[in-house]
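Next up: the structures, one after another.
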Structure P
Amino acid sequence: MDLVIWTTLDLALTTTAILLVLATPIAWWLARSRRWSKEIVGALVALPLVLPPTVIGFYVLVALGPDSPLMTLLHPFGVRTLAFTFTGLVIGSLFYSLPFAVQPLRTAFEAVGDRPLELAATMGAGPLDRFVTVAVPLARRGFVSAAILVFAHTVGEFGVVLMIGGAIPGRTEVLSTRIYQLVESLDFAAAHRIAAGLVAFAFAALLGLLLAERRIGWIEP
């Protein structure tokens, strides 16, 4: 059980760290761009919210399979497939949890508005400087929300994880797939203990999110 917990936490922490980096420029562009095409990008980013997880898992599984064009490019480096590997789980989780990182960040960046950035520009700050020293600090609530939501969402993944990882003990088995296996074996008592723990974790994550947002709201000028 300890190994399953550590695999779950490793997956959630890795996904959260990577998505905070990847989602920030996407959210900034969606918040600041005036191109009509940004709504198409926004819809693509939000697609995992409405797609069944098994659909996402299926297409990621195909893309990571040994015969896919992507894997063919990696064959010279000795990588034939990433399916049923921890790396494959991370890739699937990035797609599945992407909107949970982008949406809070986009909302936070939109709330910054133009005025603070314009003031920074009049003081000689360049675009990157304005982003790092003005936009990011003012959008810190969005970063906190994104981190908590992505982490909690990844911990609770099932369909994508099962499709891509197959619940291999010691490699790709996480808490959600362990519950499934316990139910299949009719061990409802053990399944209940894990499920109850995840319910408590989800509640604690949401409560922490609300408290963190309120605390940041108190310290904002």
Structure Q
Amino acid sequence: MTRIRGIVFDKDGTLFDFQATWGAWSRRLIEEESRGDPGLRDRLADLLGYDLATGRFRPDSVAIAATTRTVAEHLLPVLPDEDLEALIARMDARAAEAPQVEAAPLAELMERLEGMGLALGVATNDSEGPARVHLEEAGVADRFAFVAGFDSGWGAKPGPGQLLAFAEAAGLHPGECVMVGDSLHDLHAAQAAGMTGVAVLTGPIPRDVLAPAAAAVLASIADLPDWLRGRI
């Protein structure tokens, strides 16, 4: 059995609880972009796959795994007077300010994983800038030798580019690495890169959807140390 020597994490829904973190952010985005127009507010919410009544995302929401650019492109048809790049810039600025709810105590967990001799990285379909802000605010930025967003030059998931770049940066073979994420984009990227895919349930996607594409489905990243026993 190939020993695991590196872990690359998705960010939203994996390091940070998706619904708890992005529910309030999305409501603010919808309210600000709709500018008091209730019809436009409802259309934006529907396009985002966001339930205004519950403040939660549907499992099919485009916001779960798509890049910031893709989400902006999804919204633009009902914002015809808006510029795409300006919309992305506003979304990035709001995202950087969004309070992140950790899926598990990150500082303690990352210190433990690093102490197990594992190289750690982050591969997100968010923009790299806000991702780095979120890691800094959580006090774990220095634990990750590699951080990539969709705009970092290696493409976006489900493509393998970010994951292969992590393996190269860590000096590891992809087969020695695990991709941990909460979406099929994450798991398909792992398959494409030749990595083991591990799913977590701190995003909106249910176990029965994730399980067929994952080597394991964990409640959260807090369960990783136990799962890694005998594999490192």
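Assuming 3.1 is distance in nm of label points 7 Å out along Cα→Cβ at positions 60 and 100 as calculated from a single structure, say which of P, Q it is. Value 3.1 for distance in nm of label points 7 Å out along Cα→Cβ at positions 60 and 100 corresponds to Q out of P, Q. To which of P, Q does the computed value 1.04 (Rg/Rh (Cα atoms, Kirkwood Rh)) belong? Considering all the candidates, the number was obtained from P. Can you tell which of P, Q yields 3.3 when distance in nm of label points 7 Å out along Cα→Cβ at positions 4 and 92 is derived from it? Only one of P, Q returns 3.3 for distance in nm of label points 7 Å out along Cα→Cβ at positions 4 and 92, namely Q. Source structure of the calculated read-out (distance in nm of label points 7 Å out along Cα→Cβ at positions 20 and 164, 3.6) within P, Q: Q. The value 2.2 for distance in nm of label points 7 Å out along Cα→Cβ at positions 108 and 204 was derived from one model only; which of P, Q is it? Only one of P, Q returns 2.2 for distance in nm of label points 7 Å out along Cα→Cβ at positions 108 and 204, namely P. Work out the source of -12500 here, i.e. which of P, Q gives that when helix-only ellipticity at 222 nm (-39500 (n - 2.57) for each DSSP H run of 4 or more, over all residues; to 500) is computed. Of the options listed, only Q reproduces it. Any idea which of P, Q comes out highest on FRET efficiency 1/(1 + (r/R0)^6) of positions 52 and 156 (r between Cβ atoms, R0 = 30 Å, to 0.05)? Across P, Q, FRET efficiency 1/(1 + (r/R0)^6) of positions 52 and 156 (r between Cβ atoms, R0 = 30 Å, to 0.05) peaks for P. Match the computed value -0.86, -1.02, -1.06, -1.21 of log10 I(q)/I(0) by the Debye sum over Cα atoms at q = 0.16, 0.20, 0.21, 0.24 Å⁻¹, for residues 36-147 alone to one of the structures P, Q, and report its label. Label of the originating structure: P. For which of P, Q does FRET efficiency 1/(1 + (r/R0)^6) of positions 12 and 76 (r between Cβ atoms, R0 = 35 Å, to 0.05), calculated from the coordinates, equal 0.60? Among P, Q, the structure yielding 0.60 for FRET efficiency 1/(1 + (r/R0)^6) of positions 12 and 76 (r between Cβ atoms, R0 = 35 Å, to 0.05) is P.
Here, each number is a calculation from the coordinates, and none is a lab measurement. Only a predicted model underlies this, so the values are computations on that prediction, with no experimental measurement involved. Cβ atoms are built from the backbone, for glycine too; each structure is taken alone.
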